[in-house]
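A.B. asks: Listed below are the structures to be examined.
What follows draws every value from the coordinates through simple rules; no lab data is involved. Model, not experiment: these values are computed from the prediction. Cβ atoms are built from the backbone, for glycine too; each structure is taken alone.
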Structure I
Amino acid sequence: MQKGCGDYTRNQLDVLTEFVKKLGAGGLIWMRVKEDGLEAPISKFLTDEEKNNIIGSLNAKVGDLVLILSGPKQKALPIMGNLRLEMAKRLDLKVNLTEDELIWVTKFPLFEWDDETQRFYAMHHPFTSPLNEDVKYLESEPAKVHARAYDLVMNGNEIAGGSMRIFNSELQAKMFTALGISEEEAKKNSAF
């Protein structure tokens, strides 16, 4: 959602749609918040309650433009980041940092689903430990498992990172199972 760009023309919105499609997005849904509610090509598919819920959940105000990407989450997130930067450029928004800003990024997903092969892959490597509280999901719901990993980001740039390695053979076996790596394959493959 970008403040103050609800007056974007249809042509400008079509250009944004083409921008994200070139990056690999399935499409772009746009909604302009007007005095009388949401204006959007998909409005006819939404009830008034659904429109009001969108406005309320996003804390959207009149004059806001809501942009929604379609496509798989792991693909859509970086595209949304690029769209955010493109909108900042188009709106001539400048970031003026007078002091360094640091943030710790934690709770990374441990696994990434691949639609083509229909299986999970390790986001970092198969030896990254899961969060202790997420171990219970390794076998039943791997998409819910987060890694014991971190990044330190300063002013938008990663300056440090790390992870806890798996040191328990039973946990490592569960990790391999979640990744579809058999015990024989793990023993045979020198990388494991």
Structure II
Amino acid sequence: MKKSTITWIVVGLVVLFIFFSLKGYYNNFVTLDEQVNQSWSQVENVYQRRADLIPNLVEVVKGYAKHEQETLQGVVEARSKVGGQINVGPEVLNNPAAFAKFQQAQDALSSALQRLMVVVERYPDLKADKRFADLQAQLEGTENRIAVERRRFIETVNKYNTSIRRFPANILAGMFGFNQKEYFKAQAGSDQVPKVKF
């Protein structure tokens, strides 16, 4: 064989190797990105479930706790703030400020629901109401689902972020526009032990 033919074969093999390497990295990034988006959709799904339960819960409590309007209003306001932010889409994952705002609204709703449950303790008739008991059980189940889906989301984001930060993938990820995704963070003050007084 001629020397030039061998050179062209070697060059062709190198080009094919580079092409298939780039293709493999890119397709891996796309797969991981879609897994993050899918996981995020499931987080939104359980948040939506919680938001859908709240109006019914508030209505049941209203009948028993007429003079607890401030607490009920706090829950309604927190839910309305979350209402417009539940289905924010995966683009929020690339915007730290939007992600923080989303998480802050969800944390405020969780806090308002906790205050509502404290108020409920003062009304034994309400606690005995079957509708309230059913709604409370559904809400507790939903809160557990939220925790599970957030954990899964964090694991998926970890896998994605690790993949795009490793060398040489980090160079290719930057070239193709794959950026790190945000993690959920603990609510401010959650590292403090709550003070319980009887």
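A.B. asks: Computing Cα Rg over 2.2 N^0.38 Å for each of I, II, which one ends up highest?
C.D. replies: Looking at the calculated values, the largest one is II.
A.B. asks: Tell me which of I, II gives 3, 10, 13, 17, 20, 19, 12, 6, 2, 0 when you compute P(r) over Cα pairs in 5 Å bins from 0, in percent, for residues 42-113 alone.
C.D. replies: I
A.B. asks: With relative contact order in percent (Cα under 8 Å, 6 or more apart) coming out at 32, pick the structure among I, II it was computed from.
C.D. replies: Derived from II, not from the others.
A.B. asks: Given a value of -9000 for helix-only ellipticity at 222 nm (-39500 (n - 2.57) for each DSSP H run of 4 or more, over all residues; to 500), point me to the structure among I, II it was derived from.
C.D. replies: The read-out was computed on structure I.
A.B. asks: Rank structures I, II by mean count of other Cβ atoms within 10 Å over residues 18-25 and report only the one at the top, that is, the highest.
C.D. replies: I
A.B. asks: The value 5.0 for distance in nm of label points 7 Å out along Cα→Cβ at positions 10 and 130 was derived from one model only; which of I, II is it?
C.D. replies: I
A.B. asks: Can you say which of I, II returns -0.67, -0.90, -1.09, -1.18 when log10 I(q)/I(0) by the Debye sum over Cα atoms at q = 0.17, 0.22, 0.27, 0.31 Å⁻¹, for residues 106-161 alone is computed?
C.D. replies: Answer for the origin of the read-out: II.
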